[in-house]
Structure 1
Amino acid sequence: MATGTLAEGNVGDKFDCGSRTITGTELDMFCTIGDLRLDPFLIDEAAQALGFKGRLVPGPFLFTIVFGLAGDLLKDHVHVGTNNLKVRGPVFPNDRIGLEIEILNKKEDKDKGRVFTTWGFALKNQNDAVVFQGENTCMHQAR
């Protein structure tokens, strides 16, 4: 696995960004802050009626976790776009999720002194199953 930041990396470099457990309290707080009042995120029985074991962690929460786990890898970067975002499997409170990133493309805008880096990501649960994936593009100043 590579180390450093996306700015220092090359196409094909892969980064293991660690993992964390999502708690029920964090899910409650996220749903409150985001005004997500959908029962499958708040009530076990509502999610169970849809065939899940309990309430679900919403995709927007997972998207936020991607940037949190990426941490210093994104130092001095600005997010400018996302493509191919998919929830691949359910995430529940107390699941442990980890982030893997791969640099897919780098393009330099020499006129403006900027570099655009596209990176694929996969969040995996404690069973190593991909539960959330996509591609982000970030911009940073050329060095």
Structure 2
Amino acid sequence: VHFYGRPRTSADIDIVLISRVSKERLLKALAKRYTLYYNGKMVMKFIDNITKSGVDILLHLSTAGLSRESLKRLKKVEVDGVLVAIPCPEDYIISKLKARRPDTFDFSDVMSVLLNMREELDWDYLMKRAEEEGLAHLIRYYKEGLR
């Protein structure tokens, strides 16, 4: 949300794997710095032993509300001197709407991106992705609220 909506510090990092890596290899690679506390089929949750921040690793694009087309639309941004890829604003909105977790900032994050970027958004792409994820009714509702 920091890049598209309003500045907000997040308590965790979400990483989406785009290549197939075995869970065992992933666990081995992260074992020294991270402690696994949840090992699900779609997501693995870790605690960084140094910063105590949460790290969620989503094992499939679809878990994050992303598609193969989303990969073509990734945006490169610099975070603490490191170049990272983040979803385009339209895919970020879809990801947040798909998650809709209680007791989080998901709703206000979506609204801040819609308000801040309404003129720049690719509304056709956003609606297409929303239809693919069964979220078109929400996009129509929020878009109407922007008028």
Structure 3
Amino acid sequence: MLKAMEVYLVTNGNGLEAIEFYKNALGATVEQVNLFKDFLPDCPAELENYVMNAQFRLNGQRFMLSDNNPEMPYTVGDNITVALITDDAETAQELYSKLSVDATAINMELQAVPWSPAYGNITDKFGISWQINAEVEGYGQEYYAEN
């Protein structure tokens, strides 16, 4: 089942600075910050403090943020995406399949990642970037406990 549609901000290597800025300027409450070095075993030193995923709240609304993968071009104006949050991998697969029809880009195939059994990123035929993420309770707990 689709649980939520959320704003996902993408920064250009300055995600930690952006989080502090939103915290101070808007009173955001930071809930989670995971860095590239937390997920990538052979993370290059220059990317260690890049944000893989952060979550913060403003007036009860959850926002997510990550730094752009340096292997992908960063374009100002393309740095806000819509994140579709599901409670199971099957719904994530269904949404991914439907939004992928005539997509202009498959940025990341739907796949299991440390935080989700099903995560993918596409740019649809209208140029809108979508992240599909299954949030399954308990998934990835072993990974987080080890890191």
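For Cα Rg over 2.2 N^0.38 Å, for residues 11-58 alone, the calculated result is 1.05, so let me know which of 1, 2, 3 that is.
The read-out comes from structure 2.
Comparing distance in nm of label points 7 Å out along Cα→Cβ at positions 19 and 43 across 1, 2, 3, which structure shows the greatest value? Present the calculation step by step, with values, prior to reporting the outcome.
Numbers: 1: 3.3; 2: 2.5; 3: 1.0.
Ranking 1, 2, 3 on distance in nm of label points 7 Å out along Cα→Cβ at positions 19 and 43, first place is 1.
Comparing volume of the Cα convex hull per residue in Å³ across structures 1, 2, 3, which is largest?
If we compare volume of the Cα convex hull per residue in Å³ over 1, 2, 3, the biggest value is for 2.
Readers should treat all values here as calculations from the given coordinates under stated rules, not as data from a laboratory. Just so it is clear, the structure is predicted and the values come from calculations on it, not from any experiment. Cβ atoms are built from the backbone, for glycine too; each structure is taken alone.
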